[in-house]
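A.B. asks: What follows is a group of structures, each given as structure tokens.
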Structure P
Amino acid sequence: MAFAQNETVLGQEFIREAVRLKPSIIEGMPCELMTSFLINCIDDENLNHETQLQSVLDQLPPELDWLFDQYSWAVMQGYLLKGTRALIWDRPDNGRDYFERAVMLNAQVDDYFLGILTDKLLDYEAEFGIEAAEDIHQSLGPYLKKVDKKNSIPRLQSSLMINRAFQSYHAGDYARVPMTILPAIVRNPKYLANRGVLSILFHSVLYSWTRLRSTSH
């Protein structure tokens, strides 16, 4: 990243061109541009991502100064993500320190963090197996509860279930989809408004029913 090398003018040119080609990268909270900065700034464990983010934002083109409004969010999410990474890779002391810092800053378990965490756990599960991933899930539990006492665990469980339901659907295992989606909705009713979830649920039930009818004749 040019900003990391303090090549401000070059970095500003890249950013302006990126926004020109894809204006949506500066839309939303958080916007895609800020999440990209965040991921880059937490990549090196030896560097302070707060300082790194500050340096990047200080070099932005003047017309993007408003991105400073998302700085606090990025700092808090950085500690959550670094804490998660440390626990997954068996560095509990680092993980505890990062989560404690996140709690001090009043970090939130939002949809962005939940999505990243879900992907990490599913990747870990694919590489090391379900039992190993469940161990990581259990070790994360107490820390997530400190950040969000009531809803973090059910939301994570439902997110994992929904992603597994999509995996089953794409694998043609339609019978498993409703059994996975319905408990996820119980844990997080927001999925009732998700068209993608409702679509695979409907089609899975339809496919299963069609197969059942064809085998009964």
Structure Q
Amino acid sequence: MSVYFEIEKIGIIAILRHIQPHMMMPVAEVLQEAGITILEVTMETPGALNMIETLRTEFPDHLTVGAGTVLDAETARAAMLSGAQFVVSPTVNIEMIRTVKRYGGLCMPGAMTPTEIVMAYENGADMVKIFPAHVLGPTYFRAVSSPLPHIPFVATGGINLENAGSYISAGAVAVGLGHSLFDPRKEMTDEGFIQLKKTASKFVEKVRNAKRSSTNRAAK
């Protein structure tokens, strides 16, 4: 299955920002068990490239791994050479998009206005991250999706259990989850891993139900 369809199918990207190296593997295993198989390691995380390479080596058939907070073409190239399958950015950088596509990856730049969204898509973006989503809200997604139904949106920023389904229902193909899953800078106890699995499973259920409802409405 392609990275695009994997993201569209699962509908959730777990954003690992500042995660401690020794926590990466156990967290990845718990998320996979809960049904979240798409992981984004942000590039300001110490050792991010090594983490991407390790995840790709240890979970070659079970996880889809990408690089986040990529701001330029040089960083995008380094991420792709480390095994990243997709690249996410908070901004629209045309050269960065071209570099990711040159290396065969999926590119997801960040945008906010319709002009930025269309510019990103016309320059090769596969999906566009709408960021910060919580500032705009699901109503904005619904409004922008209407004239731009051909552009896949991913909602990131302020996504939680209460609103995740609303963004999917409003037209987002996926949501990005950060601290609403867990705080990666804190040590995880056994109880913490149990709670992480419960929280991740709840997100999977919320998104799955929202996607099912959207499909049923479209079929009517």
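A.B. asks: Upon calculation of helix-only ellipticity at 222 nm (-39500 (n - 2.57) for each DSSP H run of 4 or more, over all residues; to 500) from the atomic coordinates, which of the structures P, Q produces -15500?
C.D. replies: Checking each candidate, the match is Q.
A.B. asks: Given a value of 13.2 for mean count of other Cβ atoms within 10 Å over residues 129-136, calculated from one of P, Q, which structure does it belong to? All intermediate terms of the calculation are to be shown ahead of the outcome.
C.D. replies: Details: P: 13.2; Q: 20.1.
Going label by label, the one that fits is P.
A.B. asks: Okay, moving on. I have 0.25 for FRET efficiency 1/(1 + (r/R0)^6) of positions 65 and 89 (r between Cβ atoms, R0 = 30 Å, to 0.05), calculated from one of the structures P, Q. Which structure is it?
C.D. replies: Traced to structure P.
A.B. asks: Quick check on the output: 0.85 is FRET efficiency 1/(1 + (r/R0)^6) of positions 49 and 177 (r between Cβ atoms, R0 = 30 Å, to 0.05), derived from one of P, Q. Which one produced it?
C.D. replies: Corresponding structure: Q.
A.B. asks: Also: Given 0.90 as the derived value for FRET efficiency 1/(1 + (r/R0)^6) of positions 17 and 81 (r between Cβ atoms, R0 = 30 Å, to 0.05), which of the supplied structures P, Q does it correspond to?
C.D. replies: Values: P: 0.65; Q: 0.90.
The correct label is Q.
A.B. asks: A value of 20 was computed for relative contact order in percent (Cα under 8 Å, 6 or more apart); which of P, Q is the source structure?
C.D. replies: Q
A.B. asks: For structures P, Q, calculate distance in nm of label points 7 Å out along Cα→Cβ at positions 97 and 185 and state which one comes out highest.
C.D. replies: Greatest value across P, Q: structure P.
A.B. asks: Here is a follow-up. For Kirkwood radius over Cα pairs in Å, which of the structures P, Q scores highest?
C.D. replies: Numbers: P: 19.5; Q: 17.2.
Between P, Q, the highest calculated value is found for P.
Where a number appears in this text, it was derived from the coordinates with a stated rule and is not lab data. In this text the structure is predicted, and so the values were computed from the model without any measurement. Cβ atoms are built from the backbone, for glycine too; each structure is taken alone.
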